[in-house]
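Pasting the structures here.
All of the numbers you see were taken from the coordinates with simple rules; none came from a lab. Everything quoted here is computed from the prediction, not taken from an experiment. Cβ atoms are built from the backbone, for glycine too; each structure is taken alone.
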Structure I
Amino acid sequence: MKTTLNTAEVFASTGGREFNASGDVIMFVHGSGQSHLGYMLQGRYFANRGWDVLVPDMPAHGLSGGAPLTSIEDMADWHVALMDQLGVKSAHVVGHSQGGLIALEMARRSGDRVRGLSLVGCALAIPVNDMLLGLARDKEPAAINAMVDWGHGPVGHAHDHTMPGQSHLYYGRQLMEANETGALFADLSACAAYSTGADAAAALSCPAQAILGQRDKMTPLKFGLQMAKAIGDETPTVIPNAGHMLPNEHPVEVNRALRTFFEAQK
């Protein structure tokens, strides 16, 4: 599905099904250097089980045009503006990694629009190493290679992709390379600058869950567990041997945790 927002064309996947803005909407918010393709196995799953799925590409990512956004706050406002554009009054919001920070900020700034919050592979803050920032600015292909390597756990490094015939590492690299040059640096810079995750968590007024990877190197488990406590999730889902790229590497476990949470909100 395509629309225009702030003079730029925006693409949002609907999981291959017709989208009903008045339905039980799930909005998936992608992470740094990602796109709707990072949620391929969630969008199709939920769209074919009665939910209305919205998986937008942020500006300069995937199939969306425009200049990349430069702060988590602006990214949160952009997603809410997209909801307005499409006539969506409220949604379950799922955020992976940087998308989790955006989702938290959406809930703080526009709490009445967020019915429930699912934070996947996230923490209250996502600091970024200066070396990675420099690579993203000056040698983007090297930054992509580093993130794909660090982002995947044992399953990904075994090239044992959930979708038969594909490799997690090659898929992840092609996904990130499809974004506009400079989008990754803007994303990582926004993550590095965001410092109010704890405040956003404290202000939450909706149900929230955490889905975490036991062997996540990018948002280590101990920080994910701190986030889970802050958002009031006393029984976070921790997926054994999982790395950071949970939605693609471990979609069965992620989808099961999400579905249980969504159904509890009905």
Structure II
Amino acid sequence: MAAVLAAGGVVATSSAAQAANPYERGPAPTHAILEASRGPFATSSLNVSSLVSGFGGGVIYYPTSTSQGTFGAVAISPGYTAAWSSIDWLGPRIASHGFVVIGIETNSRLDQPASRGRQLLAALDYLVERSSVRSRVDGSRLAVAGHSMGGGGSLEAAASRPSLQAAVPLAPWNLTKNWSNLRVPTLIIGGESDTVAPVSSHSEPFYNSIPASAEKAYLELNNASHFFPQSVNTPTAKQMVSWLKRFVDDDTRYEQFLCPGPSGLAIEEYRNTCPH
């Protein structure tokens, strides 16, 4: 049945559940659904010209079916000197769970985190206001993510636009260590063996400085380098999708994957603000 649903891009949900949460999209989540290479929504993609204002273009990934209404959206930035292609597996993976995703190219490969943060927000504004898929996007349910300096940029974006619903920095790098002004639910994913943005001087102090009232979680991957997002990484995708579903879609069915959270050989550590 799951295969049939995935092939058609249409997912059955109970009318009662949708009445309780109008943003709920897709079937009841399972470990198997979240660990698969694709989620239950069929997707398509389109390129964004580098001539757009505010960021360097990129690729939009979106669910092909509109039968369940509009979707939340996520803008994702690559890292220092990197192109979107370095982490582009995240685009269709996240979109297939019921999101519109824009993976951006930056104005310059050398852009610093603050600039990348502004570009992420510009990309979200483009998605909502001018893109050809704007009718599929719910402009009140937006999120940011990124790798390395793009991850640092996602912190910058979340701090400057508190109306965002979620942020997911991956192996984030930023010279600013104190994010006590951040109010957006934030999941930070770091690598234990990262020597470019060591978790002891980046991910961990970032996490510790974010107030618990904002909702936050920290996932550290066992023996992972700085470049873990540059190839398919199931623990990253599973937590990232669960976080976005919980806070962008307000879908409490995903709390089971956040509290108490992941475990196993791939996980070095997991912290969260779940009630204990």
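Structures I, II were shown, and semi-axes √(5λ) of the Cα gyration tensor in Å, for residues 184-223 alone at 20, 18, 9 was computed from I.
Taking relative contact order in percent (Cα under 8 Å, 6 or more apart) as the criterion, the highest value among I, II goes to I. When helix-only ellipticity at 222 nm (-39500 (n - 2.57) for each DSSP H run of 4 or more, over all residues; to 500) is computed for each of I, II, which one produces -7500? Of the structures listed, the value fits II.
The greatest value of distance in nm of label points 7 Å out along Cα→Cβ at positions 128 and 200 among structures I, II is that of II.
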